[in-house]
1. With FRET efficiency 1/(1 + (r/R0)^6) of positions 97 and 377 (r between Cβ atoms, R0 = 35 Å, to 0.05) as the yardstick, tell me which of 1, 2 scores highest.
2. Figure out for me which of the structures 1, 2 the number 36, 29, 10 belongs to, where Cα extents along the principal axes in Å, for residues 393-432 alone was derived from the coordinates.
3. Given a computed value of 17.5 for Kirkwood radius over Cα pairs in Å, for residues 57-160 alone, which structure among 1, 2 does it belong to?
4. Could you tell me which structure in 1, 2 was used to calculate volume of the Cα convex hull per residue in Å³ as 170?
5. Of structures 1, 2, which gives 5.5 when distance in nm of label points 7 Å out along Cα→Cβ at positions 41 and 241 is computed from the coordinates?
6. Determine which structure produced the value 166 for volume of the Cα convex hull per residue in Å³, for residues 361-416 alone, calculated from the coordinates; the candidates are 1, 2.
7. If you rank structures 1, 2 by mean projected area of the Cα convex hull in nm², for residues 73-336 alone, which sits at the top with the largest value?
Structure 1
């Protein structure tokens, strides 16, 4: 279902991607980190361990809120952040707690290692090896916070948004949560939601930077602005002015005063070709049914109904049987719908070719670099995730087919050419969701929809 009539912006995809890659050249991500990473670096330079060959891994021990799957998001942003992880002279001056040797190391710092992992838009499960970062201890350890801050936030939002897309059952969803989060988090939240299948965003910076269709018409302030000389409301004037400015294909907000009267006025002003009406309050199920009848009685059979008002995946699912054409979601999606972080961690798993592993109670892990494949039945339904030592032959999957999940992302500090665009990753995620067992798409809490099994590691 097209949302063109709700779209008032949007840019060329290729141009947008180019623009996104041409932010100010002096932008540095190096201080998007925690102090302890740099103090560890200083100590490692001092005791001679800084240049040991190491492997770090990004993974999640569990899925938040007992959800059935997670969505990998933010990978492209991570690669850019690593590229921009350089220290300016002003930043080095600020790092007065470090000794001269460490600051000199940072002055020349560039990540020159290797990164492999899951592509953006891939599904993940507990202990999936999402990123494998290889290099010296010194160049890898200081990337922890910036990598996790991006992937935890973006993956949390994309995972929540994917659940909403499933609940919407093919009906478009517009992201409109900018005012409910940090101004730049709003931009990346829009990107993550679009990756997960949202059709548009209200955020113009996200539209400009990532080529996401923009959508928006008017808020209640527009209707309230139009009053008569005596101060009484003039809803008709507000609607008429909007239609004159944007055309009859626009969407009119009809619940500022009385919804029934608002719908009547909207159709009278715009005619039966009115693009849509938006409802932002009330019992949305009952209201949309009444509004649909009224629109049809007025001959506005093609006028669509857009709903908003604190929607999440559960509210969207509850409206599945009602005449809703488009959903608008704000607060819930930009906050991860109750799970604002994906709880991913960044752990050292290998030193000079030797596996190392944290053994703390409740936080155990398997040492060594890793790679993963996902197995499928002949029907295309996913069965399980198999994790094996990095660089080894893929495990035997018998009669099941398999797909390699771990792919090269960065070589010698440079992002691999030909990595998927945001739009390609969006399509990939849509395809992968179709491979989950049917119960894996349920909104209720339960075990992950497929299991993760380690093979080829010492017992």
Structure 2
């Protein structure tokens, strides 16, 4: 049985591990990834100062070393109307194709001037400081006084923590060289975190919030005044109580000469960005929201009250959605690929597409943490192995010919990754860092003695 997994993030590796463990000895897994580098959001999404979370890659590396596992990095999968290897091609050569491509795009706020200079999605900003090849040339300007982050999830907190860090603190991580250079020259004095609901309603996990306590030279302010802990709403849980407890501790702490000020502004929604003569963002106008606590969550009503805050760097973190793939059903409403309860892709006729599956965020939407994807992947693996084989795939000779002609000229294999991994860790250790990431595709291929571009049709 030949399995193709598209996407080398946590879900893809959890799935590959489950299949290789539970499947027959004849089962092989080929993993396809558009960048030369494995591990997806662990490499490109997890904050640089979270090395413990990144350590999950040790288990992924064991899967990668499995003799029945092959890696095809630097291989572009065709998105709708684009070039690259198509799902149809994969279906010709593999008994099962599983899409674990995640949700690659940010949702927009839909406000005027949202795409002004120095206004970015959190995905791209995080990709920039984490060394994603697609975001190498993002070039955000940190030589400004005021920054704004919109959102109430962990990614928003990650961005706050990066911008609030000194070059010395972040310089001990695997953050990209170009982001460290920008951080060294940063002149940000004040950060506004805009949250449309209240302090009881944030989606931060408690460890993320507690890390803010480490920034003893930063003054944290909260607007409006934080609600008392003893008047918790009906839906309050342990996490929200712990988060609010930390917020109160931060609010009570007064810093005599703060290096930076971070303001959490609750019950506000961005209305419009304002720009200067160069087209760069200069301020954000917000609407104030009225908050009412319900049984399961709060409800907000937008009021006529508005405020304008200076903002020269604007980053939105308000949700994610997937991208349509060539020849694959897609729901624009949910931003996911339609599927049944165990990950079988559902076509426009309402029937399961034979041999095609989906797992991870592109299956269920952007929810959960890295570990959540392990259960998701196991469910799909079980369904995949239980389903009867249908149809014929190419012969071993045809598969080998396709791989040789279509993939091998430019693809990065697991043997190639071993070379790149050693290069990064060696370069990093010489500077007291866990690794120095190769950034661009060209840089990665140059380290392998190549100069080819990604696979294209």
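Taken together, the values in this text are just the output of simple stated rules run on the coordinates, not laboratory data. The structure presented is a predicted model; accordingly, all values stated were derived computationally and were not measured. Cβ atoms are built from the backbone, for glycine too; each structure is taken alone.
1. Top value of FRET efficiency 1/(1 + (r/R0)^6) of positions 97 and 377 (r between Cβ atoms, R0 = 35 Å, to 0.05) goes to structure 2.
2. Attributed to the structure labelled 1.
3. Traced to structure 2.
4. Going through each structure in turn, the value belongs to 1.
5. Answer by label: 1.
6. 2
7. Evaluating mean projected area of the Cα convex hull in nm², for residues 73-336 alone on every structure, the highest lands on 1.
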